[in-house]
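Following are the structures in question.
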Structure 1
Amino acid sequence: MVRILTIILLLATLLPAAAAQESEGIQESRFLGDRFSIRLIGGLVALRTDVAAGRNLQALIDLEDVLGFDERISTLGLESSYRLTPNRRHAIHFRYANFDRKASAVIEGSVPILDLEFVGAVSSKFVNQMAMLEYQYSFINNGKTEAGISSGLAFYKYELALAGEVVLDGNPDRTEFRTENVDIVAPVPVFGFFINQALRKNLILEINTSFIDLAFGDDNGRIFSTWASLTWFFSPHIGVGAGLSGSDIAYENDGPKKLKIKLRQSAINANVTFVF
């Protein structure tokens, strides 16, 4: 709630000044004045992940500590936006990110997951992907300051796969090799705020946040994500930048899939942006 109030106050501060500037005429700048943009993003990401799968969704497993998943990874992502109207108030924005990981570990004791007890050496994979398509409306875009709201649909794909020995009939002396997995694609409505500010004509600061509190059918979840970047356009069509991002996700499906995830991510990003 504090984060949301901070964003609202920031919007309230910037919008009146931006409106005054707009009445004085358009000041063109890169990105805010361009119709189409595409951005390639590379990031160094820190992750903490707890997962439960099967009938007991309270038995969360720390993937990094128990199954040996890396806490820090490098990843690539993609963003693109297209301004639908000449006044640059309406836009479609697309975003994709992939945080897939694989791991192997020798378990101390046993790990209860997927209604089984895994023991000994276990190989595992955790698929963590996000694609988002949203509509953005700018309350103001005078070529120097842009601020508005966004809404759309995000698709979160999660999959946990494990391969190793499992205990049979509760007897640790009887085991067999199993490969098990559970996967889900969760469509989630999202809502957010964004502010873009041209500090100079070719130096653009972007701040974006999105959130959802979902309770629908078998799906329950809470998602909060935010990111900020600073991009310098050294040519009319190409810019380079850096930024920070973070997200806090809690998701549970108590239907046939029976999967619960708590995920915290933070990243340092670099980007190359093309505008036209």
Structure 2
Amino acid sequence: MIEDCSHAHGALYKGKMVGTFGDVSAFSLMSGKSFPCGEAGIMLTNDRRIYERALAFGHYLRHNEITLEDIRAGSGLPWGGYKYRMMQLASAMARVQLKLYPQRMAEIDKAMNYFWDLLEGVPGIRAHRPPKGSGTTMGGWYAPLGLYHPEELEGLSVSRFCEAVRAEGFNSTPGCNKSLHLHPVFNTIDVYNQGKPTRIANSTSDVRQPPGSLPVSETIQERTFSVPWFKHYRPQIIEEYAFAFRKVAENYKELLAGDKGNPEDIGGWGMTVRKG
């Protein structure tokens, strides 16, 4: 099992640290993450063969650590053709971040939960967070979202809702990352010039998933919106943001007349870092 923990640094699932469930796991440490060090990543495994194959693939300066004979026989050059190791400066920054991250994560968690506690019971919007006392946490809350329920606001579109929040002076955008199964890379792109889409080039059947095949994933854009990512517990500032979201939701009737609905194209392929 490969565990993708890219955004979940330090998070728990039912009391267990994410990254410890799979045979191998990976985290991204690029500059926008809750645990940043410039541009880097971490791979975790307790399987010696997986570890040594990773060394063989892209970390040839550590090939002297390889102990398995079948892998050692190919040591000396990176099997993947690249150096995949973390740059030394990023590594130094990450090691310092490790000492500070638990404290920073706790501060973020306190601030974000306070924001959502202030909005508890507001019609049309819900917190995207685990239940209290569940043993599951949000880690550093990377790219936080809110859940939108248009049926509680007489069908007001999430686009119109976010437009009104922005009019209050606080940024919010509708949607989230688009459904990957609809991207051309998974449907039409011939990455390796094989004469057919790469997705089916080595498959005995057409495994592509056309529009309509995953209806929940394809409509989630209409039910999510971005919320501020607070890094510090500053109650007064958090309360100002929460008031804006509450004001819009509680006065939704004033927005219905000018609601043009959601555009056909909503969300984006790289919306985890949002620009105001």
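A short reminder: the numbers here are calculations on the coordinates, not readings from a lab. Since we're looking at a predicted model, the values are computed, not measured. Cβ atoms are built from the backbone, for glycine too; each structure is taken alone.
Here are a few things to note about the model shown:
- Kirkwood radius over Cα pairs in Å - highest-scoring structure of 1, 2: 2
- Structure (1, 2) behind the derived value -9000 of helix-only ellipticity at 222 nm (-39500 (n - 2.57) for each DSSP H run of 4 or more, over all residues; to 500): 2
- Comparison of 1, 2 by mean count of other Cβ atoms within 10 Å over residues 53-60 - largest value held by: 2
- Among 1, 2, structure where FRET efficiency 1/(1 + (r/R0)^6) of positions 165 and 197 (r between Cβ atoms, R0 = 35 Å, to 0.05) as derived comes to 0.30: 2
- Among 1, 2, structure where Rg/Rh (Cα atoms, Kirkwood Rh), for residues 157-252 alone as derived comes to 1.22: 2
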